[in-house]
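What follows draws every value from the coordinates through simple rules; no lab data is involved. Just so we're clear, the structure is a prediction, and the values are computed from it rather than from any experiment. Cβ atoms are built from the backbone, for glycine too; each structure is taken alone.
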Structure I
Amino acid sequence: MRLRTPHRPDVSPVEPVKQGAAGERGRDTRPKRSAPVTRRERPKGDLSRFAVFAAPGLLAYLALVLVPIGMTVGYSLTNKNPFNPPTRWVGLDNLTSLVSDDEFLKALQNTVVITVIVTVVTNAGGLAIALLLDRRGWLYNVLRSVFFVPVVLSGVVVSVIWQAILVDDGLLNSMLGRLGVGDPPGWLSDPSLALYTVSWVMAWQGLGFCVVIYLAGLQGIPQELHEAAAIDGCGPLVRFRHVTWPMLAPALTINTVMSLIGGFKAYDQVQVLTNGGPGPGTTSTLAFQVIQTAFTGNHVGYACAMAVAMLALVAAVSVIALGLLQKREVSS
């Protein structure tokens, strides 16, 4: 007896989509990608929102920075003296007179010395302290805060504290006298020491900033690099030379530029500690000379010329230092 198998209808294959008379293909059912929004297609409200948020900052920058700079440049081209009118146009006479001004040149020399000392001491000391504090624990967190405290204090407060310590009958000389030093040095009264004393106070105050920046750079170095160098047999000094120091290039750039700017605009410490002395112009800086010329001598036009020269000098030094240090970042 035979079993009959049920008859299955032939299943014809799916016919391909035929092209129409005009040669058009069938409709593509795949989702189409949205075209990227070009700059011209952005909503018009973006510009208005940007203007609303940026206007307060731009107005403040214009009123507090750009306008005073413009006024200073304008006054530097005159002989403005509020107690001796009228004001006359003198052109570049004020700027050219600075080249032969002994007081200005002495202030420039003192400013360069302070800037070099502050930059070297803060970077070297900040890096050394950061390496010591690059550990975990509550004690190291406390020490980081202690080193950063002078940064948040004003220069006047720091100078008053150090003045009480460094005057001839102050705390430091009293301690030296008890230790048997018969003639303690005059830290602020000796013309050969006063400039270095002011530089030390400024470096001490700016040390904490460099410590924080270097600590941030150290904590951003991948630990795998140190481990790989240690596996290769590199000692601590070699690892610092070839791993740590190149990775700290951005931190070095920030600290160096900020220290240079801070050194060139030194005023508070000089005013409080020495008032430009002891002696004529022993510790006078560019900023101190500008203030004295404008508000004590009332020669506003000449003081503005000093300020313009100071601005150009700081800008040039900062741009050169930034360019050189950024090249080191790329090469590192």
Structure II
Amino acid sequence: MDVYQHSHTSQAAHPYTEQDIGTTELLPTYRMDLRPTHTKDVFYDANPISDWSELSWEKIGRPYRVERWSKEKLRWEKEHDQQLPPKTSWEMFNRSFQQLFDEDALATRKEALGTLGKSLTTLQLHEAFEAVEDIIHTSVWNKIHRIEDAIWDPRGKRALFEGLDVEKPEILFLGAADGYEAMQLMAMYPGGHTVLVDYDDYCRTHRFGEFPESYPFLGENPATGAPKVWYRDEMNIDFEVCDIRDLKYGKEFDIVVSIGLIEHFPDEYKPLALDMHRRFLKPGGYAIMTTPRAQLQSKIFYTLFADTMNFAYRELMDVKHLGLYAYENGFEILRHGRIKAHNGVIARLR
């Protein structure tokens, strides 16, 4: 396992301090947001369910399946005459998705506008069409990720994660990708330790490994209880490249978290997915799970970005779907609601 800790930092790596709390700033590839959590747009307690045993699939229906596939997935399956293996699909997805995070959307859009103008002047219609696609994609990504900050959604995640009865927690993040949510938890509940798990080494080296060191996480000063700005290199984080089914840990974690994982398991495998959250929890520990929301914006996004995103089975859910899956698999739902792009559930074993 690799531990990402550094004893020496610089002002460039830590550009924001407690004096910046309450502010937000648009940077070339993301938004810095240290504004307070408790505003109307961050967490919606959606039609609270008081008794999960009263819900049934007949009443709420099944999640929405995303079935418009990436051209790269379809091309691979045609060339190999077989279904794309799950591990290969996630390797393709991680590299494709990370390109969006790495891209300066405004600069790319400006370049595409220039290409469009030249192509129309010379009647290069194919190039013009591709430029229009680039303009649409970069504009939508810029709005979703930078303007609305709906992917990382720091205020929504903080609102979902608040109020846990933990101190210096041991955290296990299943399917961690860039590890964002674990870092937010570690800022809110400092002094603990996180194990990020993903079976694609690219997540260790690039998605997490190259996560911006200058990104500020709003959390708590354990000495005073006052708000504090934290950075990745101040956190005790291990990254394990492993299939989550092969993990050897016992019941040793205060928090087991997954972000956008459950929806990739068809119903016959969801008990296995939920068991991955259950088997590593200490008695009284918390399972934190989110899934993409079944809303019109999400359906449009996964259609528009099909070539970037859709390499494997994927569902969009209402929070009731996520909560009922958890309840049926032995969890007590402590909190549930909606943040910008995801449903969120905090649960513990019944």
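Suppose you compute Rg and Dmax of the Cα atoms in Å, for residues 175-254 alone for every structure in I, II: which one lands on 20.4, 56?
Numbers: I: 20.4, 56; II: 13.4, 40.
Matching structure: I.
Work out which structure the value 0.25 belongs to, where FRET efficiency 1/(1 + (r/R0)^6) of positions 135 and 183 (r between Cβ atoms, R0 = 35 Å, to 0.05) was derived from one of I, II.
Numbers: I: 0.25; II: 0.60.
Among I, II, the structure yielding 0.25 for FRET efficiency 1/(1 + (r/R0)^6) of positions 135 and 183 (r between Cβ atoms, R0 = 35 Å, to 0.05) is I.
When mean count of other Cβ atoms within 10 Å over residues 95-102 is compared over structures I, II, which one is greatest?
II
Can you tell which of I, II yields -19500 when helix-only ellipticity at 222 nm (-39500 (n - 2.57) for each DSSP H run of 4 or more, over all residues; to 500) is derived from it?
On the way: I: -19500; II: -9500.
Source structure: I.
Using percent of Cα pairs over 35 Å apart for the comparison, can you identify which of I, II gives the largest number? Show your work: numbers first, answer last.
Details: I: 50; II: 23.
Sorting by percent of Cα pairs over 35 Å apart in descending order puts I first.
Given structures I, II, which gives the highest value for FRET efficiency 1/(1 + (r/R0)^6) of positions 127 and 263 (r between Cβ atoms, R0 = 35 Å, to 0.05)?
On the way: I: 1.00; II: 0.45.
When FRET efficiency 1/(1 + (r/R0)^6) of positions 127 and 263 (r between Cβ atoms, R0 = 35 Å, to 0.05) is calculated for I, II, structure I comes out on top.
With FRET efficiency 1/(1 + (r/R0)^6) of positions 143 and 271 (r between Cβ atoms, R0 = 41 Å, to 0.05) coming out at 0.65, pick the structure among I, II it was computed from. Numbers along the way, then the final one.
On the way: I: 0.85; II: 0.65.
Checking each candidate, the match is II.
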